[in-house]
Structures are given as structure tokens and as C-alpha cells.
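In C-alpha cells below, several structures.
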Structure P
Amino acid sequence: MWFFGRKGASGFSASSTAEEVTEGIDGTGLTAIVTGASAGIGAETSRVLALRGVHVVMGVRNMAAAQDVKQAIIKENSKAKVDMLELDLGSLASVRKFASDFNSSGLPLNILLNNAGILAPPFKLSQDGIELQFATNHLGHFLLTNLLLDTLKRTAKRSKVEGRIVNVSSNAHRYAFGEGISFDKINDESSYNRMWVYGQTKLANILHSNELARRLKEEGAQITANSVHPGFVYTNIFKHQSLVAGLFDKIKSFACKTVQQGAATTCYVTLHPQVKGVSGKFFVDCNIATPSSVAQDSNLAKKLWEFSMNLVQK
């Protein structure tokens, strides 16, 4: 569509692809973890980062699918450095094992890309007794980030290269509950609205990024934290929404981004020098955008941090 081509201050637009926004960037020597890398935006992000010389560690639940993605990347680029580690973000034990395995590997960590997510499944509790969308989309990434933070800090200090944390959110954060985060009803099946709960988790991604950015700046750590909206991309994240999937299947050719376009903002914020030193921002179409007023509530961000910390420490 015509509006996909409107360029913002960055020089890129909704029609820009991940390859275009990283053209000419040399990521050699950098190591990135990409969660949810076995399909969709995560797979394309992994491919493009590897194409730019980044050593990519894919954090995935489906190891067989990830193996196919890895082989495809290497077939295209024989010099690509790609590894896989099993990660189920709906399980805090799995998150802890992944972080322990990575931290003990001796690898540096420059980039943490929290990409994985699920959209609007029927109500279900995670292995830890937490509503599955909140557990997978927010809490698992919250814990993973905390467990990898020392490695990120150490790498940034030794390499003198800024570390980056990127949380994949969505404009769906605007359609959460009225109070933003329904803390007292996280596990309440009777009030479960799958789309509002999805919006709540995407709001949590932004609030997490903002509070993390504040803490890192206060500490003086050379690490940034930002959140992104990839755009409306038709991927298998819609597998629980047959009606929505059917609609998107009809309109995707003119109203949806391709996966290559959907991965652009993620790759831009992850690698582009224009984003150096930028932290606590929300990006849409490779440009800084303004999230909802609730997403900018610093007190809510602090409350969510403490709430999340209590959950992962139980």
C-alpha cells in the first residue's frame, strides 16, 4: 500500500526490509540471542543478523524446526555462525536452564532479542501456574533478561561495545485492560479475554523495557533497552485465531507486511548505528513512535517489575 512507503526520520519506512535496514553494517564479533527463532519474524531476524556476521544463538522450543532454519541460513551463507539452545518461555525452569547453559558456555553476549510470543490461546496455566500468555510473552523474558544481564554487562565492559536489549511488543498494547495490567486477575479464568490479555502482555513488554532502561542508565551500564512493534505480519502466531487468520489470509497481499518487512524494525533497533545510545523508546517502522499513555507510566512500570520479580522468585 502507498502508506508503507512513507519514510520517517531514520530514512526507513514500513516497506523497508530487514536486509535493507542493515545493509553495510558489519556485525562480526557480536553475539546475539534471538528467542522464538524457529519461525516467522524470529527466523528472518536470525537469518539477517547472521548475514551481517553476528553469531546467532537461537532460543527455541521446537528444536527440529530450528534445525531446518539453521540449515537454511548456513546453505545461504556458509560463513554463518548459528547455534541452538532449547527454551520454553512458558516454563521458568526451562528459562533458568537456558540461561545457565548459555552463561556457562563462555560466549560473550552483546544483544538479547526477546522476540518469542503467543497470541490469544484459550485460557491455560503454565507449568508454574501462571496464565500462559503472561507467562510466555512477559514473565519468561523478564526472568531470562535478569539472568543474562551480568553477561551482557561484562561483555559491554570488556568489548567497549554497547549492549542492546530489544523486546518485541505490539501496537496491541493499546488494547489492554483499562488499568493497564490487571495484577489481581492475572490467573482469573472468569475474566479472561484472550485479546485483552494479549494486549496486556504487549504493554508489559514496553513497561519492562522502560523500567530496565531506567535502571541501566542509573547504574551507568553501557546497555540500552527498547521495545518495537513489528507491524501486522501474517505468521503462525495467528494459529489460535481461525477467524482472524482467515481474514488476514484474504487481505495480507495489500494490508500486511511480509516477514522480511516485519523483521526490519527488530533488526534496525538491534544493529543500526543510528540507535546507539537510544534507550527506553518504542519503535514502529524503524522510527521512534509514541506508545499509549499507560505504557509511559513509570510508576506502573516499577509496580510491574516488583510484581514480576515476586513471581519468578516463588
Structure Q
Amino acid sequence: MNIAFIGLGNMGGKMAQNLLKAGHTVYGFDLSPTAIQEFQTAGGVVSTNPQDAAKHADVVITMLPAAKHVKDVYLGDTGILAVLPEGGLCIDSSTIDPQTIKDIAEVGKSKNIQVCDAPVSGGTVGAQAGTLTFMVGTDEDTFNKAKNILSHMGKNIVHCGDVGAGQIAKICNNLILGISMVAVAEGMALGAKLGIDPEALAGVVNSSSGRCWSSDVCNPWPNISENAPASRGYQGGFATQLMLKDLGLAIEAAGQVKQPILLGGLVQQLYQQRCLQGHAQLDFSSIIQNYLPDEA
């Protein structure tokens, strides 16, 4: 199958490589020369802009930082909906607000192009291993078509409901993730201050009731989880600024339905502080450095 992949960053680049490994022809575009080079080395076909990639494709996958980028790629001057043939399928794996993808899907429907949201969970480790969870918002028929493609990049493909439901699932998941990472950072920092070996503490937590993804797969203390960003200087993971964005999406959505978000608001401020300190590009697990800057 011919697939266009727009957005080849820390997540998208690894996802596109799994599609290449599965034998698909992938036309890719990204603004980063480094990302493009890695994609090309893996066997991808480099495109000059999103439309150039989409005009060759049966399926378009987008993995972009924010709603404004998604709108531009689909609906802008070089928007892909203008060149994708009827019957095409678009899968947006970005994390954005539910209304934006609903609006794009309406435009796609008018052109007989299916558009669905399929944000992901699993981080860069899951993207590389092809074990991501996809939260898909669309009708049943489109879900079945998308699932065949997404299965090359993930193990859990979940149909959450109509268009936009995937984004709802994702922002709720990342609300929990952001809170849990701060909780693990506080616990690990406290343990270290009290004198327990961090590796021993992590071993206890991960075999006890405190275990979660943030303590096990992505422990914020260096060299606890071998493949975690904390073990490589907090590089190449889920950027702090992206966690801040996702928390903002959750809090904005909560405000629309008058749902209290108490811990989420506090954690949002912590990640805002982290960004203001100049660490926006580091993995969000680097929040532990605010608790033990000299040790972690």
C-alpha cells in the first residue's frame, strides 16, 4: 500500500519505520532535516510538502504537534484534502482538541474522504517496538479499514466511538499520565532523600501497589528503566512542552462541561514552571529534577 506520513518526529519517525518494515511504500514529509534523513535512510520516499506526499497515497497518516499544524496540513494552501482522491483514508494520530478533528472530518466527508482520529499512547519506546495503543474515533467501517494499517504500529487498536472520541480518550489518559509522573517523581525523590537506594525503591514500587507506567516503563530516576528517557539525559522522549499542551487540552475540555480538575491544574503549573526554566524539550519525566536537581 502507498502511505503518506506527515510528521516524522520522535514518535512519527519510528511509526513510519514500522510501516516500511511491514513492506508498505511510505512517502514522508517533515520540516526537520534530521528527521527526513533518518526516514530516507530507513527506506522512505521523501516528499517536498504534504500535498506531494498525499498525491501518491491511498492512506495519509499525520502526527503533528498541535491543532494549528493539523488544520494547516489538511485544510491549508498545501492541504492534503485538496489532492487526495475520493475514497481516500486519513488517520490523524496527533493529540488535539476533539472539535478540530470533527471539523476536518466534515470537510473530508464532503469530498468522499474518510477522516478519523487515532491518537496514541505508549511513548517513543512503544513507537519503536510497534506496541502502541491507538484510540480511534470514527464509524465502524472506517475503523476496520484503519485497523489494518494501525496494526503495523501498535498492539492495541481501540474503537472509542465517533470522530473525536479518540481525542477524548487521549486527553483523559494523558491527564492521568501527567499526574502519575509527578507522583512517582515525588516518591522517588523522597526515598532518595531518606537514604534508600533508588533502584531498590523502584523494585519495591514496581512489585507493589504503587506500580504504574511512570514507575515501571518510564521511571524518572536515571538508569532505573533501561529504555526510558531518564537513562539518556531525558532526550528523545515525550517533550515537557507537549505534556503541558495535553494538560491544557484536558483542562480546557473540563471547563466546557464544568468538570473539576484539581490535581490536573496543579500538575499543569508544575510543567509550566519546567518549561519556563528552559527545559521544554526534555522528556516530561525530567520533572524529577525540580525535586532533586543535584542528584537526578
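What to note about this one:
- When Cα Rg over 2.2 N^0.38 Å is computed for each of P, Q, the largest belongs to: Q
- Set P, Q, criterion mean count of other Cβ atoms within 10 Å over residues 40-47: the highest-scoring structure is P.
- Among P, Q, structure where volume of the Cα convex hull per residue in Å³, for residues 184-263 alone as derived comes to 122: P
- Looking across P, Q, the calculation of FRET efficiency 1/(1 + (r/R0)^6) of positions 24 and 128 (r between Cβ atoms, R0 = 30 Å, to 0.05) that yields 0.10 traces back to P.
- Label whose coordinates, when mean count of other Cβ atoms within 10 Å over residues 72-79 is calculated, return 12.9 (choices P, Q): P
- Structure (P, Q) behind the derived value 1.27 of Cα Rg over 2.2 N^0.38 Å, for residues 64-143 alone: P
- Largest in distance in nm of label points 7 Å out along Cα→Cβ at positions 136 and 168 among the labelled structures P, Q is structure Q.
- Entry that produces 21 once relative contact order in percent (Cα under 8 Å, 6 or more apart) is calculated, selected from P, Q: P
Each value in this text was obtained by applying a stated rule to the coordinates, not by laboratory testing. Fair warning: this is a prediction, and the values are worked out from it, not measured in the lab. Cβ atoms are built from the backbone, for glycine too; each structure is taken alone.
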